[in-house]
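All of the numbers you see were taken from the coordinates with simple rules; none came from a lab. Treat the numbers as computed from the prediction; the structure is a model and nothing was measured. Cβ atoms are built from the backbone, for glycine too; each structure is taken alone.
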Structure P
Amino acid sequence: MKKNDILTSIPVEKLVYGGSGMATLPDGIKVIIKWGAIPESIVDLRILKVKKHYIEAQIVRVVKPAPFEQTLPEHWQIYGWCKWLQIPYEKQLAIKEWQIREAFHPLKHAIEGTIFHPITPSPETIGYRNKLEFSWGKYISDRENIHDEFRFGFHLPGQYDRIENCRYCVLGDESVNAIFRDIDIFSRKSWLPTYDPRTGIWFWRHLVVRKSHGENGEIMLIFSVNTNYELWNTAEREKIEQYAIHLRESFPHIASVYLLENTGRADIVTGNPLLLLGNPSIRETLLGKTFEIQPWSFFQTNSRGAEVLYSIIADICPREGKLLLDLYAGTGTIGILLAERFEKVYSVELVASATHDGEKNASINGISHIAFVNEKTEDFLPKFLASGEHADVLIVDPPRDGLHPKASKTLLEFHPQTLIYVSCNPASLVRDLTILLESWEYTLTDVFPVDMFPHTHHIETVVRLERHDAI
């Protein structure tokens with residue numbers, strides 16, 4: 001077998017974490033199926049790579065759909081964010097719960113008494129995202145006989161040079177979709193061209209929509225544009241400013257409109273934000289606390305799902321204590337929500353802007369006993385330990401790569417009563433737990449899978465470790 005060979009009538013056995021499908025050929029060779037596999041379907045595959053122990057392939061034809069596969073409404077589209085739309089939601093939950101149990105298999109001798117709780121579903125399964133990013137671009141292909149100078153929508157999975165026009169985004173609510181359609185019409189009529197990343201010229205680049213899910217449902221719009229475009233001038237800016245006024249009149253929930261001066265070559269949303277209209281921030285409410293969201297603020301993208309996640313953390317956290325360490329804290333959301341239970345809270349985060357947002361949000365909520373520390377967790381922990389301070393509870397919420405190796409070793413030197421780990425990657429979670437459990441000082445008491453991202457492969461997991469003498 002070699003690259004581009006076609007494999008016919010291959011049954012898809014399961015989805016592994018990351019969203020890839022898995023199949024087994026008659027000779028026992030494993031096949032990893034990229035992009036869009038559905039368990040129990042039968043497909044034809046094109047080989048992408050031949051590895052020593054497995055093959056990577058992509059679907060070229062669905063021979064027979066899975067028996068549970070659902071038909072989507074005509075106006076729905078499948079993008080990189082929502083590749084599981086054709087899988088009924090209850091089936092999605094079952095797949096994710098199984099993936100978590102499978103990920104913990106290497107720890108089977110250390111977790112015999114651990115309670116694996118049923119996966120907690122998202123309160124909303126469509127229209128749940130509070131942040132969406134759309135892209136403008138071109139698609140020109142002589143091979144496909146396509147010459148499209150203006151597209152506005154999403155990048156296709158695995159094809160970062162190709163943007164598909166968006167008709168309707170299932171993960172955005174009706175107001176977001178209505179605003180998108182209005183902006184689509186305006187940008188096409190503006191005669192300003194879409195940016196070309198290959199040449200670094202022309203204008204329209206990205207649109208970011210942020211929306212709070214509180215009572216007011218405030219919306220922030222961020223237009224990412226190349227202000228180095230040769231025809232960009234004061235008159236064109238005034239047209240966009242007038243259009244922003246029109247948008248706010250048409251959609252009263254729009255509270256902020258920014259123009260982002262994005263002149264870099266990389267295809268990312270970055271640059272200098274200029275406030276065209278409204279307030280510099282919008283506000284979100286979680287579990288009775290208020291959080292201010294700026295253009296660059298980190299915030300969980302499923303607000304109602306975040307309340308479920310943080311409620312689980314609150315339920316398994318001790319009701320009172322002297323000191324809480326909130327590590328990899330982002331904007332300090334967890335520390336703020338739990339602050340009333342502790343005499344002192346330290347919120348430790350590397351990103352300076354997130355630390356600044358945390359300080360502001362603590363002030364908004366009248367919380368004065370949180371210390372926000374802008375430092376790497378692995379650098380902070382030894383110094384804090386040397387100072388003689390003691391933490392009753394540690395909560396860690398690291399990025400996808402998990403704990404820094406130095407941090408995972410130092411954590412146990414605190415000997416906290418309770419250690420809560422919030423993870424967005426089961427693989428790095430299990431790797432870190434292997435280290436944390438090897439001293440046998442702690443018991444892994446609970447595992448809580450949480451679905452924060454319906455129709456995607458992403459899973460959040462909350463685990464609790466208790467010191468043996470505290471159980």
Structure Q
Amino acid sequence: MVKTNCSDLEIDLNDLLMLFNNASDVNVEHIERQEQNKITNDFKVIYNGQEQSYSYFYTYEEHISPLHKKSLRKRMVKNQLYSILSKLLNQTLPWGSLTGIRPTKLARDLIDYGEMKDYLVAEILEREYFVSSKKAELVASIMRNQKCIIRNDNLIDLYINIPICPTRCIYCSFISSEIDRVKDKVESYIDAVIKEINAVKDIINKKAYVVRSIYIGGGTPSVLSASQLDRLLNEINFLASEFTVECGRADTITDEKLDILKNHGVTRISINPQTFCEATLKRIGRKQKNKEILSAYQKALVRDFVVNMDFIAGLPGEKLGIFKRTINTAIELYPNNITVHTLSLKKGSSLFEKKDLLDERDIEKMIDYAQETLSNNGYKPYYMYRQKRQLGGLENVGYFRDGDVCIFNIDSMEEINTIIGIGANAISKRVYNIEHHIDRLPNAKFIEDYIARIDEIIERKKEFFK
């Protein structure tokens with residue numbers, strides 16, 4: 001455990017410590033001292049009954065912004081703690097001292113701050129942040145492939161949340177309800193979402209925003225009936241260049257629903273097998289069969305949708321061989337996008353209480369196999385993010401072929417453009433590119449609260465986007 005006199009550093013330092021083996025045996029006390037433009041970090045580390053003290057200092061230019069200074073403080077103290085723990089525990093981490101969700105955004109910020117050139121991304125991450133050469137090059141490669149980035153405070157993305165699923169997967173901690181438990185609330189929820197959409201239309205018109213992409217996620221939006229989907233989509237009439245709907249569970253996809261999506265201008269869908277091992281699907285709480293996945297995919301191809309498929313490395317009971325077969329099958333199907341996730345052991349998931357089901361010995365080999373095999377078959381990485389408690393401290397990576405990147409995924413992960421979030425547990429982010437600043441506004445988390453408070457939510461949103 002890390003104790004520090006700086007509350008804004010406590011989470012980051014403890015997150016870093018917990019990535020190491022034997023972290024529970026280590027206690028750290030940290031004190032930050034500031035004097036003019038000099039910052040000193042003192043550490044006292046206790047491990048195996050031995051106490052050791054360390055002290056580091058650095059200086060910064062006095063003219064830097066408060067946001068830049070905050071970022072610098074976090075980066076420097078994590079680098080210093082990583083150096084101590086890596087030597088003490090004789091262990092290196094694939095992502096070095098980085099603990100945040102968005103390594104690519106960190107690299108982009110460093111370029112914006114003038115701390116490095118874009119052609120030095122991999123070198124700087126490896127040398128100054130202790131990132132492995134493989135991961136550093138992954139970041140550099142993703143940034144090269146993000147050619148669609150446009151910084152413009154008038155460009156926005158819309159996210160609409162449908163936090164409802166057919167069943168709950170064992171690894172899931174999202175605030176999402178099983179359809180059988182909320183059937184009597186679905187129509188009221190759609191009414192509230194439509195009401196918020198219409199309020200957002202007024203905001204967009206008044207601010208002269210341009211909608212770049214639309215993303216309906218969840219949950220599993222395709223769990224809605226065909227008539228419910230039609231009613232919802234009928235209210236969404238923005239001329240966006242990309243329109244995605246998650247249809248993650250193949251057992252919720254029908255010809256009628258796909259026709260409705262197509263008729264309303266949806267361009268991209270997700271069909272998420274997670275694995276092609278049916279024993280694993282049953283184990284994790286997904287009732288779909290491989291034949292349903294293949295049937296749904298064929299229906300999507302006939303209608304000319306851009307298709308993403310999600311897969312998870314490290315699922316309970318899966319060894320390297322099973323994962324390899326899943327990736328090989330995915331390549332045979334050849335969807336436009338493939339996203340490879342590393343299993344995250346999330347608090348709130350039923351899997352969190354069943355850690356004995358997990359075996360992470362092959363997790364790095366799984367991720368390496370996916371990256372190498374996808375690269376050899378024409379796929380390139382275009383966005384990534386990390387989560388807490390991911391097996392092996394690894395990452396999630398989205399791959400594309402033939403130019404079919406998902407604009408929304410890049411915009412949201414890189415926090416380039418404003419996102420207006422609609423629905424329960426949706427978060428709006430207002431991005432100020434010139435000021436290098438982001439404000440956030442969350443909606444009510446739960447369906448019942450969202451329905452009851454919809455008028456209040458709309459008024460707060462209007463005030464937020466004044």
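As an exercise: FRET efficiency 1/(1 + (r/R0)^6) of positions 143 and 359 (r between Cβ atoms, R0 = 41 Å, to 0.05), calculated from one structure in P, Q, equals 0.15. Which structure is it?
It must be structure P, since only it matches.
Of the structures labelled P, Q, which one yields 0.90 when FRET efficiency 1/(1 + (r/R0)^6) of positions 127 and 375 (r between Cβ atoms, R0 = 35 Å, to 0.05) is computed from its coordinates?
Q
To test your reading of the models, identify which of P, Q gives -12000 for helix-only ellipticity at 222 nm (-39500 (n - 2.57) for each DSSP H run of 4 or more, over all residues; to 500) when calculated.
The read-out comes from structure Q.
Can you say which of P, Q returns 69, 62, 36 when Cα extents along the principal axes in Å is computed?
The structure behind it is P.
From P, Q, which structure was FRET efficiency 1/(1 + (r/R0)^6) of positions 351 and 407 (r between Cβ atoms, R0 = 35 Å, to 0.05) = 1.00 calculated on?
P
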